[in-house]
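> Dropping the structures in below, format is structure tokens.
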Structure P
Amino acid sequence: MADFSLELNEDQVQIQKWVHDFAQNVVRPAAHEWDEREETPWPIIKEAATIGLYSFDFVANAFLDPTGLTLLLVNEEMSWGDAGIALAIFGSTLAVVGIYGNGTPEQHAEWIPQCFGTPDDVKLAAFGVSEPDAGSDVSSLKTRAVYDEAKDEWVLNGTKTWITNGGLANIHVIVASVTPALGARGQASFVVPEGTPGVSQGQKFKKMGIRASHTAEVVLDDCRVPGRCLLGGKERLEERLARAREGARTSSQAAMATFEMSRPSVGAQAVGIARAAYEHALDYARERRQFNRAIIENQAIAFKLADMKMRTDAARLLCWRAAWMAANRKKFEAGEGSQSKLFAGETAVWVTEQAIQILGGYGYIREHPVERWYRDAKIYTIFEGTSEIQRLVIARAISGIHID
């Protein structure tokens, strides 16, 4: 008998149900309010922390799942509830991935718990890469990190933009250029601890979607952090820079190492939005009657729903494959991480648009949540690598050619 199975194990099923119940009973009822307020939903974050959903222990155990699927199950269910609130709760995990992917075991132990805090003292974290003039082109970062050997400190200067929890976070993980001449190969990641002078929030952005998630600029003005805040340590950085100067390929880049690990989970968030829209449209099509019959009895509607279901399931499977590969140290030979995020993001946009079409005028008003899901879905073709960048990554991987 073959060992292959797509069936979730007992622990995964229980976690999926637990998170789904929280999404259904706590997140969904509050989604419209926090979308309208465009504020961080602190009461819901604290409730998630109280039950152990937002905690170091829970996320650490999810990371250790050998199948790689637990984090995806959590992300899908939470975004099924509401993507904005889900990002407000789990936006910290991108910084966690940044620390985990670039740091030493000692740094993992020191900094990752501080990204969550405790139920009585909840903390948030932020990961800062993008800049006003460097979005998709991460090799063009202007934020500089200069080492002050006399004090064993790194001095950070620059402005980060489009940062989830930016300025609001207790812990910031910042990608900065150490050797600008080397482009992306001359970059490193730094932890900026809570209370560090010289780090502040710049402009807070008013967004089309995911409005319960805080997005803002992070301004670094002669921000000094101890030498131990360089993720990976100075010795490893110097070795990597030396290889880069010699023209050798480096094993990883600070920003890309983080994004490659996070893309399947981001894709799972998009799957959650798509699934929510599909389920709502299906229920509506069964109940809505026109010309003396339910509208689902019309092929134009039924076929649309069939395609919505098919694409959502296909997107989920791409995310699961990439997450399993990452958890089992399987090399992405064809941009599998990018495939998952690209297809899931574009699927969410397409499915939510079809849901609006099925609901007609009702889909365009706020009485039904599909207009919010449509607004929320669009960001998944933009942040953490646009659809165009994902296609570039895939094309380079399958061709072996540096395509511009």
Structure Q
Amino acid sequence: MNPTVLSLSRRDFTKTALLAGAAVATVPFVAPAAANPRRIRTGVIGCGSVSNSYLPVLTRSPFVEVVSLCDLKPERARQQADRFKVGAVYPHVEALLAGVPFDLLVDLTDMQAHEQINRRALEAGKHVWSEKPIANTLAAGQELLRLAQSKGTRLWGAPITVQSPQFAFMARQLRAGALGRVAAAHAFYGHEGPSWSAFFYEKLGGSMPDLAVYNLTSLTGLLGPVQRLTALLSIVTPERTVDDKGKIQVAEEDNAMLLMDHGQGVLSHVQSGFNYFNPHGHDGKNEHRHTIQITGSHGYLGLVGYDWEPQGVELATHDQPKLVRHATDAQGYIWQQGAALAAECLATGKELLVTPEQALHVLEIITAARESAATGRRVELKSTFKWPLVA
């Protein structure tokens, strides 16, 4: 297919710009001048709902030049190309790779397609930023990482919860021993389930790779890799009605409970599901519960709001037993900025706390939870990543 020629746009990646990016659909933003940064030519595949969050940030980053969009529904790609003034539109990954040259692929497709698309892009010598998960199994993900290394390219995966200032505050308190001997943690994330697409409920979908993945990334980042786990999974609502396919049968868990051992006596629990009533729905800005709680012999930490949209951290200790809120400034952090941060990394050499090794460890946790639920056994994990994470 011949690309449709349009124009291009950019954004500054300062704190003000990132905060503006969260509301860019309704508030226009003019980026301050940058000192001629290197811009990474970027192709985006997947122009569905999540592209509405990614494209405003990408097209305003001084480190990004979005040169092409791709979607199996070409009309969606054309609509986004018109909206964000992107110069080329393609109907599938092979056409994208054969089209306008680019360096970084941003994969926003259905989660079941990530593994195949990421592999094809790496084979073609492209850097890859992928929405979660990077792959469907640990072995496949490790092969993707080996492929990237052999090609001299980079591979990253969402989510980026470890980049937030709230995560940084919690990590500093843990390293400083503010909680004494850490014993336990609990995290949760859930809502009533997406209605716009069937892939959330189909094989290799489920609440864990869509929702629990955030908490699993945060807790492994704070407490270290998981050594072993036990899980119970269930399907509470076996039949759903979704916009793209109508009435469907649910094939993966919509209710998950994971109990994990991080070693040194530290245990954590994560729950996720598509059957959780929440008056705020998907909107993290109005969530003020402690969605991550960490308890030790000397103190307690509670993350206010979701880890992808954190509002602050509350801390109490023996010395100061009343909860005090800290880290209320987002400092430019928004969950949508992962691909733009990857481009900045490529342009400047600045490294991220987000690593493919941790993303693969979280992927193994999800697959191990399914094994545990199916067999009734505790499962030992094989993967790990460099920890602690230090900015």
Structure R
Amino acid sequence: MARDKVVLAYSGGLDTSVAVKWINETYGLDVIAYTCDLGQGQDIQAIRDKALRTGAVEAIAEDVRNLFVDYFAFPSLMAGALYEGKYPLATALGRPLIAQLMVRVAKEYGAVAVAHGCTGKGNDQVRFDVTFQTLAPELKIIAPVREWKWTRTQELEYAAKHGIEVEATKKSIFSTDQNLWGRSIEAGILEDPWVEPPPETFQWTVDPRNAPNEPEEVEIVFDRGRPVALNGTDMDGTTLIEELNKIAGKHGVGRIDHIENRLVGIKSREIYEAPAAIVLHEAHREVEFLTLAKNALRFKTLVSQEYADLIYNGLWFSSLHQDLMAFVVSNQQYVSGTARVKLFKGHAMIVGRKSEHSLYRHELATYEEGDQYDSSAAQGFIKIHGLSQTTQAKHQMLKGPGGAGRPELPSIIPPAPESK
């Protein structure tokens, strides 16, 4: 009699490899291993083969880099989504896509459950579970690492007992995750926020002190908020990000050291490498400065924060996201243009920007010949602009003792300097 099936998010590492056998024994389910390529730099076909050797009845490996870029990374860029102003959300963006694809596979194969290798302490368990509950509430969710609470030594003993292939017996000093949009590094010595990350923390970026002594400029073209060309060459999103990761990483650009507020209620010290994402966010924002009206730009900052929180908190498939995305698409319709960025010793500096939709008008900004700004309107504007303040000062604030307001309130008017 055929057993019921579960779709497991399979990375090829110790946790998910042990999970295959553990799920077989604990839940009596056959495992379908699911692996997708988000640009993490792994051979997903080799991972698929390992899953089958480990005991999975089926293993699926898919290249979804373009899907990830077009529907997750670039929309977050258009929204200006940086969690707490720093983190480009690489891992957080990948989880809802993986979960969505796993649900698709579960339905295709008639599986009764889905499973992941997240711990009970991180954000990823929320992102997976909420997506599963949203897209397929009928599926049971299994989280072996959250359930078994083993030490790494116990995992290794279980693997040895059951002949499970393990790459190495010693755990890396860091916990890492990566995709095209960025690399996350935590744990080990990094748990002390006073300690500088050692050199081995980083793989995508050189130490800025050892970066080339000559700066390098890159030009990035945006069309309605999306990057479409790099250095004069039209590129698809995946190629553009891969190329920019190499160029910016060579100059030490893209390192982030963040004391982060996790969704689960704790602060965590996180290190990120995101060369392309950091440069693209800087360049995109600069084209926005050129093309968005002041009130639209200011309101966009509120949307950016809400959008980043939504992604971080695992609520990608929410109606609020759909509403925010509708605003972003409308907001970005004129965000087309080119930004020139100078890369040097860990810094990405905007040195030029242009757009056919630019709201910067030379004839209004110049102090030279050709000035079309009507300065004669300034005096009346200034009087009306300050009318509320001058009226309040005359009838309230300047009436207090010494003209300093009510004595129980701190004065915003500094005292006169002492005479010498």
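> From which structure (P, Q, R) was Cα extents along the principal axes in Å calculated, if the value obtained is 63, 48, 44?
Label of the originating structure: Q.
> Starting from the value 2.4: which structure in P, Q, R was distance in nm of label points 7 Å out along Cα→Cβ at positions 65 and 337 calculated from?
Source structure for this number: Q.
> If helix-only ellipticity at 222 nm (-39500 (n - 2.57) for each DSSP H run of 4 or more, over all residues; to 500) is computed to be -8500, which of P, Q, R is the source?
Q
We did not get these values from a lab; they are worked out from the coordinates using the rules stated. Keep in mind it's a predicted model, so treat the numbers as computed, not measured. Cβ atoms are built from the backbone, for glycine too; each structure is taken alone.
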